[in-house]
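The next part holds the structures, each set out as structure tokens.
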Structure 1
Amino acid sequence: MATSWWMFGLGVATGALGTGVSGASYVLALKKDRRELADKVKAEQAQQRRDVAEASLVTVTVRGSGGSVAVKIMNDSDLAVLRVELLDIRRESAEPTETWTVNQNMVPRPMAMREVLKAHTAMEVPTWLLDSDGNRVPVPEAVEYVVRFCDTSGQWWLRDASDGPPRPTEMP
């Protein structure tokens with residue numbers, strides 16, 4: 001009988017040791033998974049910061065030019081940007097019915113969209129701002145604009161007249 005209690009105690013001790021080792025292994029694996037997840041999140045955040053910094057090198061300036069409002073989109077990045085497009089331009093606090101159009105009186109004929117804007121180059125879009133009746137309005141002192149483009153990694157961005165950095169957006 002004494003031997004069977006001894007064997008029972010040895011079995012219980014072995015089971016407890018196995019459970020302890022199993023629990024410790026689980027805790028270590030959980031810590032490793034959390035560490036890997038944290039490293040992955042940090043790497044993704046660092047990549048997002050790099051992407052925003054790169055997209056911030058696409059800038060926009062607006063100036064009056066004769067009766068037109070000229071929108072200059074500059075790519076000061078070392079990489080090309082794709083599908084650069086002036087989506088909207090309006091007088092600051094414009095009526096919702098006001099619109100705009102590309103000034104087609106230029107040679108070569110300008111377009112509001114360019115498929116590729118190479119590194120360290122610019123495109124200019126001369127525009128006419130139109131009132132609700134379709135008549136040209138004088139060049140205003142301040143305008144609001146929206147420009148969309150895609151970086152070489154496939155991320156789409158919106159740039160507007162606010163002072164903030166470009167915002168990521170969904171593919172059109």
Structure 2
Amino acid sequence: MTEAELFTHYEKIYFYEQGRKEQIFSRLNIPLAVMVAIVGFYAIIISSDYKSLSLGAAIWFWVVLACSITALLAGAYFFIDALLGRMDKAVATPNTLEKWRQDLITYYADQQNHIEIVATEIKRHLYSDYMNCASITTINNDRKSSSLYFCNIAVIAAAALSAVTYAVVKIPSL
């Protein structure tokens with residue numbers, strides 16, 4: 001690949017990863033809603049008649065409820081990691097680039113081909129920015145995707161365990 005092709009490739013990766021980050025954020029709505037629903041379900045479970053359970057059923061009730069709460073807390077941890085995660089790096093803003101370009105023009109003013117030198121430096125800087133920012137964003141997006149996956153697994157486990165806890169209270173033969 002030529003340097004121009006690599007520049008185009010890094011630029012595409014950068015914008016692809018920016019879009020991917022937005023997709024990850026939009027997929028966080030469902031786990032959040034499910035976590036809120038599970039917390040509401042915990043209120044129903046706690047307000048149930050768990051005090052009338054036999055000793056064995058009461059032990060099962062509290063152990064399964066504790067496991068469910070632990071799974072929900074793990075899901076919340078992974079949710080926060082997917083939401084906040086690590087900070088991405090963005091390419092320089094147009095104002096910053098223009099100020100830097102003006103500074104370079106002033107710096108290289110005594111050179112005979114200062115406009116070409118400045119253009120080369122700006123292109124080199126953008127090449128480096130796209131390459132570095134795309135790499136950082138890719139690594140962060142991979143981590144956020146993994147955290148979202150583990151959040152979903154933990155929330156599913158918490159929901160299943162809370163259903164078992166509810167069944168322990170509502171089915172008297174257990």
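Just so you know, all these numbers are worked out from the coordinates, no wet-lab data involved. Being a predicted model, the structure only gives us computed values, none of them experimental. Cβ atoms are built from the backbone, for glycine too; each structure is taken alone.
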When distance in nm of label points 7 Å out along Cα→Cβ at positions 127 and 143 is computed for each of 1, 2, which one produces 2.9? 2
Working back from 101 (volume of the Cα convex hull per residue in Å³, for residues 71-158 alone, computed), options 1, 2, answer is structure 1
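Using FRET efficiency 1/(1 + (r/R0)^6) of positions 47 and 63 (r between Cβ atoms, R0 = 30 Å, to 0.05) as the calculated read-out, with 0.30 as its value, let me know the right label among 1, 2.
1
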With mean count of other Cβ atoms within 10 Å over residues 55-62 computed for every candidate in 1, 2, 17.2 is reproduced by structure 1
Which structure, out of 1, 2, was log10 I(q)/I(0) by the Debye sum over Cα atoms at q = 0.09, 0.14, 0.17 Å⁻¹ derived from, given a value of -0.53, -0.82, -0.99? 2
If helix-only ellipticity at 222 nm (-39500 (n - 2.57) for each DSSP H run of 4 or more, over all residues; to 500) is computed and equals -12000, the structure in 1, 2: 1
Of the structures 1, 2, report the one carrying the highest value of relative contact order in percent (Cα under 8 Å, 6 or more apart). 2
